[in-house]
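Structures follow.
Just so it is clear, none of the values below were taken in a lab; they were calculated from the coordinates. Small disclaimer: the values here were computed from a predicted structure and weren't measured. Cβ atoms are built from the backbone, for glycine too; each structure is taken alone.
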Structure I
Amino acid sequence: MTSIVANIFLIMVLGWVFRKYSLVPDGAENVFNRYLYYAALPALTFVKIIDTPLKGLGVDFLLVNTLPIIALMALITGLWRARVLDWRLARTAVIVAALGNTVYLGFPVVSMRLGEWAIGYAAVLGSIQNIVIFTLGFLLINVICEGSCPGISSLRKIILHNLVLWASVSGLLISWFAVPVPGLLKTVLSDIGRTTLPLALFTMGLSLYGKSVSGNFQKLSFIAGLKLFVLPLFYLLLAYLLDFKGEAARVGYLEACMPVAVLNFVIAKEFNFDADLVSQSIIFTTLLFFPLLYLYDWVMTLAL
């Protein structure tokens, strides 16, 4: 595990160093993000999903990768209803604490720890979770909202531009109905997809330069606790109750442990969340994730 953590961390540090010493120009992470978001990640997601036998996953796979997220959202909503949480924090947390970095960081982690085959399972469960978050989650932020909040048009724009989600959905349909994919197309997409993992980590390092986690410690700790401890715990409890173990269970657990996703910052801008808090939560949970990865790996080996 140390070699995996070191590998991931050093690639991110390399990106940070490149940005600090101006080896890449200002805004380079925006260019890399566009390539990853609109080309590399959809290509990798699509290719891995169509190579994954969906019909062998079963109902347990679906339940264990959706019900913990629903339970987490219900917990946050309940705390708001009980007036334990301010509506602004609850509205932010119901998305941010559920939407983990299952692609930029999740794909490299599961690939290095479990094998490249695991990316297929990760892509499948990521698409399933996104469907839950972009439906139930966005319904809840309109329920929790106590002021003037952006309407459904902003949600529609985010979904339409989420090419990873659409690549997931199309991959799921093609895999389920065994639709043949032309060899040349698959080869091209595979080659593009192979650029994803190191570039995603490098770009994360670029984006962390100059960011700070000072201030908002109480709120950051609350979001980190939900994302890095409560959600993985819900996953483990449900997996235990359903006796869900094995390769697919391990992939799902590691993905449930991922820190806050970068995509949350885009959502924060569109839906009037506290963008500074969301940005800080991405950095804070990412930094916490690396030492916690040892704990996650130990629990995974013991329980799944």
Structure II
Amino acid sequence: MVRLFKGRREMDPVSFQVTSKDFKELLKKFKASNDFLTFQFPNDDGYIISYFNSLVSAQQLHEQVLAVMSNQPKKVLKQLKGDIPMEDMKLTADLKDIQRLVLAGSIMIQYKQDDEICLLIPCVHSVKRQISTPESEYTVVGSKEAFVESLDSNLNLIRNRLPTPDLQSKEFRVGSISQTRIAVLYIDGVVNQQIIKTVIQRIEDIEYDTIVDISFVSQMITDNRNSMFPQLIDTERPDHLASVLSEGKIGIMLDGSPHALVGPNTIISFFSSFEDYFQIWNLGTSFRLIRLFAVLFSVLSSLCMWPF
């Protein structure tokens, strides 16, 4: 298996790390799919434009890219990059960057057919679920927002609740095939830095083909994978995650998963309900103690009835 892709490398302005043979082989794989389109624009002697139409927003392509290119003479890609009013464009010849960005919804523009230097313009067509109410952690009092499958939307929900520059988000990619984005959140100055280093190291050590849900990550980074007790708490509530982040814990979110992981935890954490925070302190503490004594009573009763 291939080890996880470690972050993004910025090239200034162009890097040359790919041979013509490798580039043609990548294009051949792209063109084998029926949803990969390639054409010349604005005429037969124009730029070579290629993209996956299932990943690209047609409206954004026509209004912000093709409209600019049709009203001016053909220029080199570096000049064209300065004319198009869009963010995060990248001029590169790095094969890994080309593959990753095209498969993430970017348009690839070549000056000539055989050029390996490409201008990559993000025009992502996002299919997102609207933010809804929590299902597994529903409370009568409190927020009615829950995480969705979009990592950017989930980060937005957290940053709106914690508008501080100390809130840090470290992103990685896991899965040698899926290349799924994963984010580790913590508040600098509150969290234990050794815990952050441990979590990041374990995420970087993940060797797996496809990561589709945060539960996969939970099984791979816990201290004891064979333990019958959960070591990380799963939450779908942004207010819950924001609250524990301010207590010095960390959060882990995965693109495509509507849940987040919270850790490290103690045994008391599993006897707490987030609804306890909406009660006065003595009432909330009483509920936690009642849950704890109820479990102890159940365990001791079972032991007393066990035939020796």
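Here P(r) over Cα pairs in 5 Å bins from 0, in percent, for residues 109-252 alone was derived from just one of the structures I, II, and that gives 2, 7, 10, 15, 18, 19, 15, 9, 4, 2, 0; the source is I. For which of the structures I, II does the calculation of distance in nm of label points 7 Å out along Cα→Cβ at positions 69 and 117 return 2.5? Structure I accounts for this read-out. Of structures I, II, which gives 2.0 when distance in nm of label points 7 Å out along Cα→Cβ at positions 101 and 229 is computed from the coordinates? Derived from I, not from the others.
Give the label, chosen from I, II, of the structure having the highest value of mean count of other Cβ atoms within 10 Å over residues 45-52.
On the way: I: 24.8; II: 17.8.
Largest calculated value belongs to I.
Work out which structure the value 107 belongs to, where volume of the Cα convex hull per residue in Å³, for residues 173-284 alone was derived from one of I, II.
II
Given a computed value of 0.40 for FRET efficiency 1/(1 + (r/R0)^6) of positions 21 and 133 (r between Cβ atoms, R0 = 35 Å, to 0.05), which structure among I, II does it belong to? Computed on structure I.
Given a value of 1.09 for Rg/Rh (Cα atoms, Kirkwood Rh), calculated from one of I, II, which structure does it belong to?
Derived from II, not from the others.
Each of the structures I, II was assessed by relative contact order in percent (Cα under 8 Å, 6 or more apart); the largest value belongs to I.
Which structure, out of I, II, was helix-only ellipticity at 222 nm (-39500 (n - 2.57) for each DSSP H run of 4 or more, over all residues; to 500) calculated from, if the result is -9000? Only structure II yields this read-out.
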